[in-house]
Structure 1
Amino acid sequence: MRKFGMLDPIIHAPIRLAILTVLISVKSADFTFLKEATETTDGNLSTHIQKLENAKYVKVSKSFVGKKPKTTLSITKLGRKAYENYVEEFSAYLKHTSG
């Protein structure tokens, strides 16, 4: 019988999983795009981004466009690997429980 590892609690939160799912397929995404993609509030998204940044799963870049601040995120190599491991482990768990 296969033993399952723990799912990464940093990734397992739905909004953080959604953020990484968007970032895995693009070079980078700005805060507004991620807010719309995850259907969350500024404050909630900021909190989740901070947790991903603390885990070194995402890189946050801040700049200005004219006088407006712009926050852009990209997934790191560590974040990509953690996401791939999470998906693999979750998929194996689903196969085990459904069959």
Structure 2
Amino acid sequence: MWGLIAKVTLLPGKRDEMIEILKESAADMPGCLSYVVAKDATDENTIWVTEVWDSMASHDSSLALPAVKNAMSRGKAIISNFERIAVTSPVWGAGLRAPHH
């Protein structure tokens, strides 16, 4: 498995809009085992995105999906900063379904 944790800082007042954009785009991504969007508890302009994929290749392929490309285009206008905090190798998670090989 392959994982990514990202910190996304939005322009003031745009956090809920970005959450909706991500919810729409992440619905059907082949190879995505978990995609969690969370509001930062102390910064009203920040969200955290934690992703688990069956492979890095599946993640990279998702970037070419029409819904994801549309989300990136829409999000670019309201994101003030995007940080890849960590690339991970998930080994287990409550509720995380096992990858199919």
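The numbers here are math on the coordinates, done by the rules we state, and not lab data. All values reported here derive from a predicted model rather than from experimental measurement. Cβ atoms are built from the backbone, for glycine too; each structure is taken alone.
Who wins on relative contact order in percent (Cα under 8 Å, 6 or more apart) among 1, 2, i.e. which is largest?
2
Assign the value -8500, calculated as helix-only ellipticity at 222 nm (-39500 (n - 2.57) for each DSSP H run of 4 or more, over all residues; to 500), to the correct structure from 1, 2.
Only structure 2 yields this read-out.
Taking distance in nm of label points 7 Å out along Cα→Cβ at positions 24 and 48 from the coordinates of each of 1, 2, which one would give 1.5?
Going label by label, the one that fits is 1.
Comparing structures 1, 2 by FRET efficiency 1/(1 + (r/R0)^6) of positions 8 and 64 (r between Cβ atoms, R0 = 25 Å, to 0.05), which one has the largest value?
If we compare FRET efficiency 1/(1 + (r/R0)^6) of positions 8 and 64 (r between Cβ atoms, R0 = 25 Å, to 0.05) over 1, 2, the biggest value is for 2.
Ranked on percent of Cα pairs over 22 Å apart, which label among 1, 2 comes first with the largest value?
Answer by largest value of percent of Cα pairs over 22 Å apart: 1.
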